[in-house]
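Take a look at the structures listed below.
Taken together, the values in this text are just the output of simple stated rules run on the coordinates, not laboratory data. Small disclaimer: the values here were computed from a predicted structure and weren't measured. Cβ atoms are built from the backbone, for glycine too; each structure is taken alone.
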Structure I
């Protein structure tokens, strides 16, 4: 679920994996593993991703289908 949602959010912003991985400060190969479900980010990185996309960590993890987090500006 996480990988699918991460890819969706990235594609909605029209970013490549390379562009997003640079913005998050990780190697593209590591980012690719997240999208493909091979591995998962640390809790700190999960929070950074949620902040970047203005979504909740619950959304990223598939615990809710509400896209925007409370107080987001989207």
Structure II
């Protein structure tokens, strides 16, 4: 079995933000890994793209992308 979480926060030094839900996700992920279940966490809105490993949990940092919107008005 392989479980994935998608979140904007996770308690790791290279992640830009972590709060209560992040700690809950980490505790659950680490416990599942100890039971032999593969866990991957996708953390979006980060500064850079990166792949990390922490206590058996694979963490994918997904950088915030800049989106440009062009509005053209014809009168």
Structure III
């Protein structure tokens, strides 16, 4: 259950990041460089959060599957 929740949260963050990158591209195309830049920054933060959720879930579940604590 924890694995599914972690992966779903990571994928949800990736979906939101994709939307932010699309909004950024639209801003650049329409000549609004400020909107394009800041939506790209927001998309980058969301992509980092998604990567953290996916990698963190994988690391914590990997250690629990064998009964051992995760190795840091």
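Computing helix-only ellipticity at 222 nm (-39500 (n - 2.57) for each DSSP H run of 4 or more, over all residues; to 500) across structures I, II, III gives -15500 for structure I.
Of structures I, II, III, the largest value of Rg/Rh (Cα atoms, Kirkwood Rh) belongs to III.
Who wins on distance in nm of label points 7 Å out along Cα→Cβ at positions 7 and 23 among I, II, III, i.e. which is largest?
Top value of distance in nm of label points 7 Å out along Cα→Cβ at positions 7 and 23 goes to structure III.
In this comparison of I, II, III, the computed figure 10.4, 35 for Rg and Dmax of the Cα atoms in Å, for residues 15-54 alone is attributed to III.
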